[in-house]
Structure 1
Amino acid sequence: MDITLLTGFGEEESYIAEILSRFDARIPDADHFALENRVLLISASNGTPIDISLGAAPFERQLVQRASSFRFAADVSLITCSAEDLVVLKAFAGREEDWIAIRGVLISQGDELDWDYVNEQLPPLCELKGDRDTPVRLEQLRKRLETP
């Protein structure tokens, strides 16, 4: 499970300490890892891995504002990010499992995906890490999936 927690910059330590007082860390020195990488790796009581992104950037604030409730079952509803924001997050992370997830989102969303939004958000994030390939790879995947 992935969660974005808006901590801002400079207040992360208090959030990390509070969370680690209630949940088990998945790695040694999880607090230091979280401060360096802006993600806290914990486990739920049932063993489910949870990645908590320590949000502060404008994109992360916007992502949280755009989130909406999604009903998974009659009695289960969760606040989730939009499909577009999920594509941006997964593409930015760029692991192979993320590209598999992106493919699934593109297939399930079809023409409903707001590509103008994705193409506005992803390139500036990729530039932060000197990555010019990810937006190109996403566009290539999009075209492959659109071709009958």
Structure 2
Amino acid sequence: MGKLETNTAWLKSRLQVVRRATKHSVAKIVSDHRRDGHKIRHAGLVVGSQIDPALIANPHIRAHALEGQLFRTALADALRAHQIQCVVLSEREALAKAATLLKKSPGELQRVINEMGRTARGPWRAEQKLATIAAWFALAS
């Protein structure tokens, strides 16, 4: 079982790697879309949890929460650096929050999302549905 990293030099180095890779990936996506004549203005991120890792007593679970927080904040920061507005929704609250913002019932929104899947190419599982909800939420915010 892994343990929480406490060596600050190692930790700083690893954090820089994650942030640098994230910035590079976002810059490439933005560049590719600009080349194709598109501009990304909004992004929606769906995350498992937004709990404060400091509130988690179990060190193994806290390490996972810190990792999630790192990737979420690195991605949000990289998007904002390109003037892309970013919203973050938890998996559990995404449907309800989007339904409220869009002035639809959760059931109505779920039906619309399911109907979109009938014409989608490729998979249309929970993660694609959540991504669609987050995108719709980001555009409407």
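Here are the numbers for this structure:
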| read-out | value |
| --- | --- |
| Among 1, 2, structure where distance in nm of label points 7 Å out along Cα→Cβ at positions 73 and 105 as derived comes to 2.5 | 1 |
| Identity of the structure behind -21500 (criterion: helix-only ellipticity at 222 nm (-39500 (n - 2.57) for each DSSP H run of 4 or more, over all residues; to 500), calculated), options 1, 2 | 2 |
| With Cα Rg over 2.2 N^0.38 Å derived as 1.21, matching label from 1, 2 | 2 |
| Structure from which 17 was derived, relative contact order in percent (Cα under 8 Å, 6 or more apart), options 1, 2 | 1 |
| Structures 1, 2, by FRET efficiency 1/(1 + (r/R0)^6) of positions 25 and 65 (r between Cβ atoms, R0 = 35 Å, to 0.05): label with the highest value | 2 |
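The numbers here are math on the coordinates, done by the rules we state, and not lab data. Just so you know, these numbers come straight off a predicted model, no measurement behind them. Cβ atoms are built from the backbone, for glycine too; each structure is taken alone.
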